[in-house]
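Structures given as structure tokens follow.
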Structure 1
Amino acid sequence: MATTEPGELHGPGPDLDSPRGLARPGGRPRVLAHLCLILFGLLMLYPLIWMLASSFKPGEEIFSQPGLWSENFTAQNYVEGWTALPRPFHIYILNSLIVVGGSIVGNLLACSLAAYAFARLEFRFKRFWFAVMLGTIMLPIHVVIVPQYVLFAQLDWINTFWPLIVPKLLATDAFFIFLMVQFIRGIPKELDEAARIDGCGHFGIFWRIIIPMSTPALATTAIFTFIWTWNDFFSQLIFLADPDLYTVPVALRTFVDSNTQTPWGPVFAMSVVSLAPIFGFFLAGQRYLVRGIATTGLK
């Protein structure tokens with residue numbers, strides 16, 4: 001009876017040194033690719049990690065010792081930053097949440113209705129108005145901010161949250177309309193016909209068929225609206241002059257003063273605090289975001 005020596009294989013194993021072995025799933029090229037992606041990701045995240053580490057350093061060590069590690073870690077920057085401005089920092093966070101919440105509700109309602117009209121209804125010059133809508137994506141904010149300011153000044157809305165929220169209720173974000181149009185076009189029209197047989201009108205079809213099946217597109221709209229509105233500095237600086245109405249980006253700007261020394265420790269600490277809602281909202285809807293972008297890009 002034939003026996004095998006210890007360590008001897010019963011059959012020929014995979015040749016990892018051959019091109020075929022390298023190309024197989026799980027081989028060395030795949031491991032190297034993952035290592036490169038991890039290193040590249042760490043490189044991209046290093047500024048954020050450095051800011052997080054600097055928020056726990058004393059102010060005199062932030063730029064004198066630019067490394068990540070410090071022997072004098074402290075949370076005092078967060079205490080000072082929270083109360084350094086005329087109002088506690090949670091006031092500015094609350095103001096940003098009000099603007100962001102109104103913008104999300106406005107975009108979800110108005111953009112979904114406009115997208116349903118472009119995707120399902122037939123009306124005169126439909127293609128023309130759709131092209132005009134897409135053309136507004138190319139307009140920079142600096143082109144429309146002056147007429148918007150004049151209009152809102154005549155309405156006595158300057159120094160209120162209305163100029164930042166009301167335009168969202170009028171479907172002014174063409175990107176989200178286009179995204180939802182592409183998604184709705186992928187929903188079978190047979191579902192609309194079945195709902196119409198059951199007595200549903202256009203609003204019934206929209207509310208009972210389109211909205212429940214458009215969750216990925218709606219989640220994508222909500223996530224991008226949250227991120228863009230939360231980080232919007234220019235519009236909020238233009239329309240908000242009362243310090244009690246400052247949002248987070250405008251409040252962070254008030255830390256920097258050209259006539260005095262900037263307290264970089266509290267600035268980095270409050271920057272980290274301001275990033276926490278974005279990360280939380282993104283992580284909560286990440287799977288819907290990926291699904292929404294992947295599906296709308298194929299229609």
Structure 2
Amino acid sequence: MPDVRTAIADRPLILDGGLGTMLEARGHDLTGALWSAGVLIDAPGDVRDVHAEFVAAGAEVITTASYQLGYDNLGAAGYDGAAVDGLLAASVRLAREAAEGRAWVAASVGPFGAVRADGSEYTGDYGMTVADLARWHRRRIEVLAGAGPDLLAIETIASPAEVEAIALALEGIDVPAWISLSAASTAFEGDGLAGALAAAASAPGVVAVGANCCAPPLITTVLDRVPTGTAAVVYPNSGETWDAASRSWRGEAGAAFTEAEAWVDAGARLIGGCCRTTPADIAALAARLGGPGHSDAAVANHDRIGG
């Protein structure tokens with residue numbers, strides 16, 4: 001695989017979709033505090049197989065199952081620091097095995113709210129200083145970067161303060177990164193979104209900024225606020241809305257990528273899906289965008305899956 005930074009500059013790349021969604025479809029219960037991290041521990045083969053499904057569907061970048069891996073939540077479940085280090089590294093290894101040289105691997109760095117598992121990634125209300133958040137993120141980032149991913153997927157970041165903390169945590173890290181905001185977070189109301197995107201774009205090693213885990217119509221709002229000359233990363237949900245209180249999805253799934261061509265025109269260079277999106281959705285996206293890298297095989301797979 002060529003350097004991912006060169007590829008991003010050359011053309012739009014297709015991301016994967018909802019890892020957790022597909023693990024649930026395989027019968028795994030993701031309602032617990034560890035979410036997909038629990039499947040990484042108990043059934044790593046299923047994690048690898050889901051990654052492979054997305055690659056077969058046309059994903060050119062797959063994201064590891066490390067989103068909700070933290071030293072505090074796993075510590076409470078009985079895992080020491082060395083065990084957590086091993087799980088973080090394993091998440092990268094499994095994705096690399098599934099990619100088989102056909103896709104880049106992005107190591108997922110979830111927000112502090114993901115480890116809390118209380119929906120606070122939609123408010124950014126953590127009650128922590130920037131320095132404390134930076135230290136918290138830095139430990140995981142160092143281990144993930146050391147596992148050899150092609151880039152870091154720093155995602156669902158929930159507040160301007162957490163963006164500032166991420167910028168500090170990335171200092172000296174020799175792996176390119178994208179920073180994707182939780183565009184639905186109430187912490188970005190008013191002018192907060194534009195300011196946070198600008199701060200993210202100036203962080204060390206960042207190659208793209210944007211948003212994920214939001215309704216598709218919010219993507220245009222985000223793209224309008226990405227700094228000029230900065231590549232954008234966008235991966236919305238299916239159109240349904242997560243209810244943190246009941247831990248369930250509400251509403252109707254829509255066509256997540258109906259505006260994909262317009263997103264490309266607005267500067268999106270990494271495009272995929274988040275919660276509730278499937279390999280069929282990613283195959284449809286690959287077929288829709290076409291062009292170099294989105295092969296006839298991906299189009300054929302889209303038809304086979306029934307997208």
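Any read-out appearing in this document is the output of simple, stated calculations on the displayed coordinates, not a laboratory observation. A quick note: this is a predicted structure, and the numbers were derived from the prediction, not measured. Cβ atoms are built from the backbone, for glycine too; each structure is taken alone.
The figures follow:
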quantity: Per mean count of other Cβ atoms within 10 Å over residues 39-46, the highest-valued of structures 1, 2; calculated: 2
quantity: Structure from which -19500 was derived, helix-only ellipticity at 222 nm (-39500 (n - 2.57) for each DSSP H run of 4 or more, over all residues; to 500), options 1, 2; calculated: 1
quantity: Label whose coordinates, when P(r) over Cα pairs in 10 Å bins from 0, in percent is calculated, return 7, 31, 40, 20, 2 (choices 1, 2); calculated: 2
quantity: Source structure (of 1, 2) for distance in nm of label points 7 Å out along Cα→Cβ at positions 175 and 191, computed value 3.5; calculated: 2
quantity: Per relative contact order in percent (Cα under 8 Å, 6 or more apart), the highest-valued of structures 1, 2; calculated: 1
